[in-house]
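Structures are listed in the sections that come next.
No value in this document is a laboratory result; all are computed from the given coordinates. Values in this document were obtained by computation on a predicted structure and should not be read as measured data. Cβ atoms are built from the backbone, for glycine too; each structure is taken alone.
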Structure I
């Protein structure tokens with residue numbers, strides 16, 4: 001009987017231990033840039049002409065402020081998703097559109113303080129092609145619905 005009492009008290013002791021349900025898991029290194037976003041796709045007119053019409057020259061990325069931008073596609077607004085990498089550092093994140101506009105998934109370089117991102121010509125992780133993102137910026141509360 002004594003061993004059953006000891007066993008009962010041991011089981012009873014473990015039944016009173018519990019997990020702390022108020023544990024705050026914390027955020028990720030890019031939490032203010034992570035989420036789902038509505039974006040506007042623009043392309044340099046000169047770049048478009050160079051790539052698709054075979055005219056002119058590829059514009060210089062160092063002079064991006066002077067590029068001539070336009071909405072070269074009819075449906076230039078789409079939803080994208082950004083999220084941290086497994087490394088969970090503030091200098092990189094994944095960007096994907098989950099086939100909303102064009103099927104791509106890339107790892108972008110991040111300037112977390114400025115909330116900007118860029119992706120030099122990089123292999124698309126969704127399928128075999130290259131992706132370049134220039135001048136990406138998260139603009140919180142910039143649009144209303």
Structure II
């Protein structure tokens with residue numbers, strides 16, 4: 001396997017691991033951000049249900065991506081591309097969710113929280129952009145030379 005393909009697989013693997021555990025860590029464990037999500041006493045149970053759904057969905061998609069990436073079965077290049085596509089779902093979904101009427105990237109009560117912005121960019125959009133850029137880079141690295 002070429003160095004480019006190994007780098008491509010490594011990048012997809014990093015995103016897969018982050019996808020598997022990231023939402024749980026950020027939305028339910030890390031105190032500064034968990035208080036904005038699963039530990040927010042102002043959130044109704046139905047909002048917490050949908051956040052938990054996102055946490056579970058992300059863990060499943062990350063696990064499937066990791067399994068595809070490490071599978072001894074099938075074509076490794078095809079598996080890597082399918083894993084990349086699957087792993088892009090939660091991050092592409094953040095952009096889609098942001099355009100729905102009545103949605104917000106953060107709750108008003110936490111709009112001034114330093115945990116919500118990095119270098120002036122909203123953290124959900126920043127993290128989704130980084131993950132999609134890493135996945136795109138992995139696709140470019142994994143392409144066959146012509």
Structure III
């Protein structure tokens with residue numbers, strides 16, 4: 001196996017005070033489609049194959065809950081997990097494990113050196129009806145991470 005790498009940004013998860021109002025905003029303004037609401041979390045998708053690209057969690061204040069990246073398969077998840085566990089300065093490193101969320105998958109999570117929650121996931125069941133629509137997001141292409149020490 002070549003050096004294991006993440007291959008894409010899969011999704012972001014936000015904490016919001018009012019999940020229903022936030023879901024309405026992202027549906028009506030961003031044209032994301034609600035997929036499911038489970039345990040108080042609303043999952044929304046674009047037109048791409050990802051099960052969801054945004055998850056909204058009820059929280060007392062706005063926050064970034066997690067950033068999820070994609071990896072090609074379970075072997076890469078295992079290798080990336082081992083590298084994360086060995087990396088000095090990382091916070092908690094959980095998993096790897098089968099995931100119970102829309103689309104399932106296999107992955108692990110860790111806190112980066114700034115304390116942000118990061119997930120790396122493979123094997124997610126894709127939507128069969130993926131396709132481009134000019135007025136709707138297909139997928140997430142990037143997210144901006146600020147850091148205190150550059």
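Remarks
- Value 33, calculated as relative contact order in percent (Cα under 8 Å, 6 or more apart), assigned to which of I, II, III: II
- Distance in nm of label points 7 Å out along Cα→Cβ at positions 55 and 111 - structure with the largest value, from I, II, III: I
- Answer label among I, II, III for the case where Rg/Rh (Cα atoms, Kirkwood Rh), calculated from the coordinates, equals 1.31: I
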